[in-house]
Structure I
Amino acid sequence: MLMMAIINQDYDLFKLLIDNGANFNYHNTYDGSSPIIEACSYREYDSKFVKDLVAKGANVNDTTDNAPYTQSSPLMEAAGCGNSSIVEYLIKEGANINYRNNFGTTPLGESILTEKYDVALILLNSGADFSSPIYNSVDRHGRPTVPVKLPEALRDAMIDLWTIKYYRKRKLIKFLKTKGIDYNSVPIPDYIIDMAKEQYPSTWKEYLKQY
């Protein structure tokens, strides 16, 4: 019932349950999620649910109990859905900013994979490790293969030029430059070149200079 109160964003029921001893540390049998992980998993969720759970003693570094499937944490969920207010709160409360799941993905990696570049910048400015791989690429069977670092991950991201998302990506590139990493020196993958030719047949060269 507590999980449903969070999913439905029914704060009155949620408060009634946690104030009367509801167990908030359990993991469900569906995907191994817990109330605090669920409370971080949608951009539209109100951060007060997470804050109240933490105030009651919920673990900000909880992880899903669903091995061997992809594991997650509250910060990973918030980063992936782009809930920046929850991301900032969890970091302040001591969430492991460099948590790495069983597939090698970090919260920074999750934010890049889901193109939540505003959250990625929050993580970077809060000390997230960008020198190590942030996720592993996967083969056609979904198995992790090659570790990917942030500059290469950004090279893999084809974003429409001059959009909000594009300018947010540029802020990440600027961040890397302040750390001595030149995005433009990272080779453009062949498949990105092929995709650019297909999507922008008359302007693909210019696109690749800008993206």
Structure II
Amino acid sequence: MIVKPCHVSLLFFVRYQVSERVIMDIKSFQYNNITEIDKQLLKSLLYFIWEDINIEDIHPQEMNVMSFCAIEKNEFIGYLGVVSWNIIVKNKTFKMCGLSCVCTHPEYREQGIGSMLVRKATEWIMQDGRFDIGLFTCSQKHSPFYEHVGWWQKCSNLVLKESDREGAYVSDSLQLNVFKLLISAKAKLYANYFENSIVTLNFPKGKFI
């Protein structure tokens, strides 16, 4: 249930009641413009989930990430980043986006918070008008979550590769499932480029989606 919406430029808050005990805000902002307060709140959440994560290194500046944060009682209880990147597939350039660092605080799981974040981010992606194709990977364990949320299609015949460098991350070698979202007319016209294919992302070294 939506309780109160408020939009200000690229920054917005939307309040949701996700359970009897949790009323959360979803806040969105450009990660490159993150405030020090929000950075500390995000650091607390991510360290709780991934102890070895480097908060300074999660989103390279050149990826122009849009952040979506679930907030309850002035604490971040969920997070999702939308990566923006150009990829070249068969000599054609596509504006790609993808979901990154999707997580929910363990104490708040199974309440629809993660699903709400994915839906809100996907709505923004579809309405933004810049993107051609959405791509990301996830573990086999978490694939049913994205299948349940909908919109994104699991592709057993599509492989994502970080780059052409030696030792680059490759989705099938890591036993990761690939999800895609055909967004623009261009992507739909060339939909076969994203079937039975290996797509090289040319990400910065050591980065994956």
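Here, each number is a calculation from the coordinates, and none is a lab measurement. As the structure is a computational prediction, the values presented were derived from the model and not from experiment. Cβ atoms are built from the backbone, for glycine too; each structure is taken alone.
Work out which structure the value 36, 17, 16 belongs to, where semi-axes √(5λ) of the Cα gyration tensor in Å was derived from one of I, II.
Corresponding structure: I.
Work out the source of -6000 here, i.e. which of I, II gives that when helix-only ellipticity at 222 nm (-39500 (n - 2.57) for each DSSP H run of 4 or more, over all residues; to 500) is computed.
The read-out comes from structure II.
From which structure (I, II) was FRET efficiency 1/(1 + (r/R0)^6) of positions 72 and 128 (r between Cβ atoms, R0 = 25 Å, to 0.05) calculated, if the value obtained is 0.40?
II
Give the label, chosen from I, II, of the structure having the highest value of FRET efficiency 1/(1 + (r/R0)^6) of positions 80 and 184 (r between Cβ atoms, R0 = 30 Å, to 0.05).
II
Determine which structure produced the value 24.8 for mean count of other Cβ atoms within 10 Å over residues 32-39, calculated from the coordinates; the candidates are I, II.
Computing mean count of other Cβ atoms within 10 Å over residues 32-39 on every structure in I, II gives 24.8 only for I.
For relative contact order in percent (Cα under 8 Å, 6 or more apart), the calculated result is 15, so let me know which of I, II that is.
It traces back to II.
Output the label of whichever structure in I, II has the greatest value of distance in nm of label points 7 Å out along Cα→Cβ at positions 24 and 104.
The structure with the largest value is I.
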